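Please go over the structures that come below.
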Structure 1
Amino acid sequence: MGGADTYCLLTGNRYQHGVHTLVDQIRDTWLERIDEIPRPSEELLQKLFYNQEDVQDSKNFVIITPYERMASGDVVVLDGFDHPPPAAPSPHNVTAIFHVVPGNNPDLADYRSSANPNVHYTVSSYGATRIITFSAWRILVGRFPKYHWPSILYSICKHRPAYLEGVQQGPTARIREQFANWVRVADFEEEIARRESDPVEQPSEEEDDWYSDYHKAWYRLLMSKDKTTEQIVEEAWLGKGNMYCFVRPDRFPVAETHLYPALLKIDATNQPRTLAPLPNLTSLPLDIYHYLCSTFLTPKSVLTLVSLNRHLRSLLLPNVDALVHKCLTKLQPYYLPIADAPCPNGDGEIKWWRDKWKKHDISAGADGREHSNIPWMQYARACSKSTSMKNRKRIWGIVDQVERIARERALLH
């Protein structure tokens, strides 16, 4: 079979055809055996659909490609298969091109400009170009804006096109085949290995060629009798299914924040004490708690601290949002927007952030890192259940790896 899929250099993702790309591949498990085995309800399957924003984000690319500047000043993109990569990638021979989307035949390297459909680019895992999802690119250059990332990335992967040597992308690394094997994003290896080693679990002869072990594992999850529908859906998105990896990573859970109730305040002076106060902990000045929270504690740990006893609760609860804000700023910055990345629509995250908070009559500040009057504890709890934020955290970690490798190879100049 000719052609092949192309994968994002940073995230390892491949673009999605539609909201049910992954579900369609899971459906293959039972479609050819539709009269032989039961199948999950359509109601359940629809809870595993992505949304159109995820699909559109997956198709919005940046390509990094060699180029040549002519004497006339015109730039010629050297994206063809016959163009060897530059021996010494630099800003003078490698550039980034934005607003690139799949063309009519992307599996045959056909991509085009979304601004001008008549402009086409040759994009392949084996050609001269490299491809990156725009939302991941914005995280990279927004975090480390001083460097020329097109040439740096090209230097890291020039000996092995389409791979960043030494970078662990996580679950998406498993889907990379000639054509994306979406079902392999799940963490089913241990279950598959256990079933292979257990004589009781061995498949019957007619089951032995029944699609891949991953298809079967997905089927078992969706047909699980000991889980509720809600538990199956959560396991698929945020658990072993790892479906979060294909959610766009810049949809901060602003609306979801208001689904979490605020912590109840108490008056410690009017409440009976069942435990003696902890003098070595409750006697600390408030600024010490701010220091501890911004240096060592996650929002979950702050919640635990506030819950230790009534005295701490009455002391810290009025300041809990400020404490959690410090946690997020220093320890979990991936839950906050990038204010201004050096690329087209570089302020897109902060604009979206401010607009969504404004709809709840909350001023979010200029750069997303100001304390403002956001209910930070509730927001942090919403982030912990957000598929978008979990994917953002994954990409944040990939970007950390890339920056470290570039620094170790003395490419940051």
Structure 2
Amino acid sequence: MKKIIIVMGCSGSGKTAFAKEYAKKNNTCYLDFDLIFDYKNPAPFQGFLNKLGTLVRDTEKETIIIDGYILDNSPSINCLKELLNANIRLCLCFASPNIVYRRMRAKETSSPEEMSYEYIKRLTRKLYFAIIANDKDPLLIDTTNDTSEIIHNENFPQRWRELVFLSDLNEMTHDKYYQDIELPSGKILKGYSQSHKTWERLSSLVDFSGKNIFDIGCFHGFFSFKAEQAGAKSVTGLEKDERALKTARKLAWLKQSKILFLQGEIENFESPQKYDIVLVLNMLHHVKDIKSVLDNICQLGKTIIFESYLEQEEIILETAARFNLKMIKRINSHRTMREIIVLDGGNNQIIPGNEQRFPFSYSKYRWQKIIKRIKDFKILRPLKILVRKILNYQQKICRAKQDNKKISLAD
């Protein structure tokens, strides 16, 4: 009994590329559905079945792979098995909707109604449920990265949700690649702020297990999710940007997280509880009235962790002192001209001795400040030109000595 693989997927899903690649690698017979199926015939499937039956009988190959199939108003899979006397396996090719959309635009063969994310999402879901209803072990192929990655059926729902999330993220217009984004599948989108380096430092300082955490300016919630993974009892994230908050909440659904993400500004935030740990990471320079903000922050937490510019340290410590909070840890930040400090009111939540992993250095800070000033005054390029000219002059002197000539800097 011969085997037939029917490959389905919306236009741009990569089904043709996969079918041809599979046929070549496995020495199988490749058939293009569009060349067999007569779209102009009022009863096209009768002619299709006759042609396909002849091709199946005549080919010497034991396996035939069909590129495409029409799901609506077509013979069922069990009907095909019976009529063709063949084992039939179903295959779905899919990709992130934004990738499919991009491919469709490049091909310029799709109708206007097909050229939308919603259509791509709807058709892919429709095909998937039709396929799993007729095949207990379907072949599911993710072509998002222009490769043919096989996805097990039990993993498809999670993979598809992640691809839809990434597609939606691609359409967002805010600073979407600021923080790292870690998906449940293990895929990581690296943010330009290198959030993982800040977390490496935080987790070496503080024990988050069993604690109530408040993450101010949480953005996409990277540190909120990390705290939850580290065993926090509860986590609340506060973010004023609606687009960033929407992304954080989508991630919470993907991760099946219990984190509460709130929209608001710390300037007027009120809380009925005092949190065990408050995270204030790289957000103070965005507030207008730093004094009132620090007053509000310092009354919210037992332990408060700042990642901030060194120039802000004085006002932070002055405010903290009025709330009986003392700086007990200080380490360097991987971010330019910034530090990480831990303020505590004697709650013993600190991991002792680990600050030596990331020692704070004033000299490093001073060098960073000098470099920043050079860049701010836009004299870096003139300095490079001057250094290059001096080096060239020195080379000319060496050559002149060899030739017993005199030269000037103007040369």
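No value in this document is a laboratory result; all are computed from the given coordinates. Treat the numbers as computed from the prediction; the structure is a model and nothing was measured. Cβ atoms are built from the backbone, for glycine too; each structure is taken alone.
Key figures
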| quantity | calculated |
| --- | --- |
| Entry that produces -13500 once helix-only ellipticity at 222 nm (-39500 (n - 2.57) for each DSSP H run of 4 or more, over all residues; to 500) is calculated, selected from 1, 2 | 2 |
| Label whose coordinates, when distance in nm of label points 7 Å out along Cα→Cβ at positions 11 and 27 is calculated, return 2.3 (choices 1, 2) | 1 |
| Winner on distance in nm of label points 7 Å out along Cα→Cβ at positions 227 and 243 once structures 1, 2 are ranked, highest first | 2 |
| Structure from which 1.00 was derived, FRET efficiency 1/(1 + (r/R0)^6) of positions 19 and 147 (r between Cβ atoms, R0 = 41 Å, to 0.05), options 1, 2 | 2 |
| Entry that produces 2.9 once mean projected area of the Cα convex hull in nm², for residues 91-130 alone is calculated, selected from 1, 2 | 2 |
| Computed 10 for relative contact order in percent (Cα under 8 Å, 6 or more apart) - originating structure among 1, 2 | 2 |
| Structure responsible for 31.2, 99, with Rg and Dmax of the Cα atoms in Å calculated and labels 1, 2 on offer | 2 |
